[in-house]
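Structures follow.
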Structure 1
Amino acid sequence: MNKTIETILNHRSIRKYKDTPLSDEQIDALVQSAQAASTSSFIQAYSIIGVKDPAKKKKLAELAGNQPYVEENGHLFVFCADLHRHEILGTMEEVKVADSLESTETFMVSLIDVALAAQNLVIAAESMGLGTCYIGGIRNNLEGVEEVLDIPKRVIPLFGLTVGYPAHESSQKPRLPKAHIYHEECYEQDEEKYKKELEAYNEVTSSYYKERTGGKREDTWTAQMANMLHTPKRMYMKEYIEKKGFSNK
C-alpha cells in the first residue's frame, strides 16, 4: 500500500479547526489539484469560490444550518456547477448552445465534473495534513448563498468544503460492506443476503455511535437512513435548477 492509498483510506470529516488560515500557496496547490481532475469532453463545467471574508463565512454558516465550522476554518471553498462561461463562449463563436446547456445530460456532466474536482482537492488537502468537511447544508437556501457570493444564472452552488488544520481528530465512520458497493458482472439482487449483511452492518454502526457518544446514541444505519428519507428535503430544488437554466430538456 502506498501513501496515496493510505491517505484516502484514512479519510474522515473534520468539524473543528485551529485558528490558522491557509496560505495563498496552499490554496493555489489545492485549486490546481482540483483542476487536474478528469472532466467530461474537456467541458470543465465547474467553478470554485474561495471565501476568506469572516462576515461572508458567518452568513454562509447561518444559511447552512448554523454549523460553526463553516465559519471557523482555514479556508472555505464553495463548489459550483458552472455553464455561465459556456454561454459566453457560444456568443463568442456565434453558435447556439442554449439547447445543450439546458439539457439533463449537460446538467449531469456538470455535477460529475464538480464532484471529481472536489474529491481531488480533498485528497490533496489531506495529503498536506489538513482536514476537510463537505457542507451540503448550503443547499438549504441557495438563493441566499447566491446573494452572498454574487452568483449569476447558469451557475449553481452545490456544496461547500471546509479545509484547515484539525483541532480535533474525529473517529472514522465505518462504511457499508464491500459486497453492497462492488458487484461483478451483474448487479447482486439477493434481497435476503442484502438484509443479513445490513443487519451485520447495523451492529457495526450501532457500536460506533455507542462508543463515540458514551452510550447516549446507538443508531443503526438502516433506521437512520429510513428516518432521514421519510421526510423529503429541499423540495424547491427542481424549480430552482430549471430557473437557473439547467436541466430544462
Structure 2
Amino acid sequence: MVGVGVSEVRLVVQGDDFGMCHAVNVGTVQAFREGIVTQASTMAACPWFTEAAALAREFAIPVGVHQTLTCEWDFLRWRPVTDGPSLVGEDGTFRRTVEESKAAISHADAVRELSAQAAKFAAEGLTLEYLDVHMGQAAPAAYDEVSAALGKPFIYGPEESKRFASIETLSDRDAADKKPWLLDYLDKLTPGVHLLVTHCAAAEPELAAIHRPGSYTYRWAEEYRLTDQAIVTDPDIRQAIEDRSVTLTTVQAAFAD
C-alpha cells in the first residue's frame, strides 16, 4: 500500500495512539490493512502497547514512537516507564494536560523517560522509523535531544516539520464534515509530502468507559475515533486518492529522498 516511487504529491496517513487500548489497536490494524493509513505511532507507556507491538510485527506496520508525557483520560490512566518524580501528579500517573506537564516536568526526567519509552519499543523488536508526540510538546528540548541520540526524525521538530508541505489532523471535526473536508483536502494537495494525522478505533465497549460524559476529552474517545475509522476505510476516499494520483507513503520513505 505504500508508494515506493517519488510522485509530485505524496501523502503520509498516520494513525496515532497505537497501544493506548485494545479498541485503538484493532481499529489501527484495520485502517492499515483495509484503509489508507500508512504508519502508526505507538505509545510504549500504555497498557496495550505489547499487543500493538505484536500486531505491528504480524502485519508489518511501519511504526514510530508516540512520545508520551501526558494522560488525558478520566478512567484510563497510565504511568511513566521510569520513576522521575516530576513526571507525575498526586495519583502517580502522568498529568492530564500539556500545560500542567510543561510547568512541572524537568528536562532530565523527560529525557530519561522518553529514552526509556524508545528502549521499550526497541525491546519488542520493532524498527523505529520516526518520533512524534502525544497531545503536544510538554518538554520541547527533550524531544530534540532524544531524536538526536536515536538518529531518527522528530517529525514535529523545527527542521523536520519544514519537510512537509502541510500537516493536518482529520480527527477533531464534526462527523458530517469529515468526508467532504477530506475530499476537498485531497483536491488541494500541492506537490510535496503531506502529513494527515488520524485517530482510529474499532467500536469496542471500552471506548465509552474511559471518560466522564461532558469532560473535555469526551469527543476524543468514541466520536472522533469511530468517525476517523469510517473515513479512512471508506472506498470513496481510496478512489479519490487514486483518481488524483496521490502516492501513499511513510515518513521514512519520504524523508529518505
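Overview of values
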{"read-out": "Structures 1, 2, by volume of the Cα convex hull per residue in Å³: label with the highest value", "value": "1"}
{"read-out": "helix-only ellipticity at 222 nm (-39500 (n - 2.57) for each DSSP H run of 4 or more, over all residues; to 500) derived as -14500 - corresponding label from 1, 2", "value": "1"}
{"read-out": "Label whose coordinates, when Rg and Dmax of the Cα atoms in Å, for residues 30-157 alone is calculated, return 14.2, 42 (choices 1, 2)", "value": "2"}
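No lab work stands behind these numbers, since they all come straight from the coordinates. Nothing here was measured: the structure is a model prediction, and the numbers come from that model.
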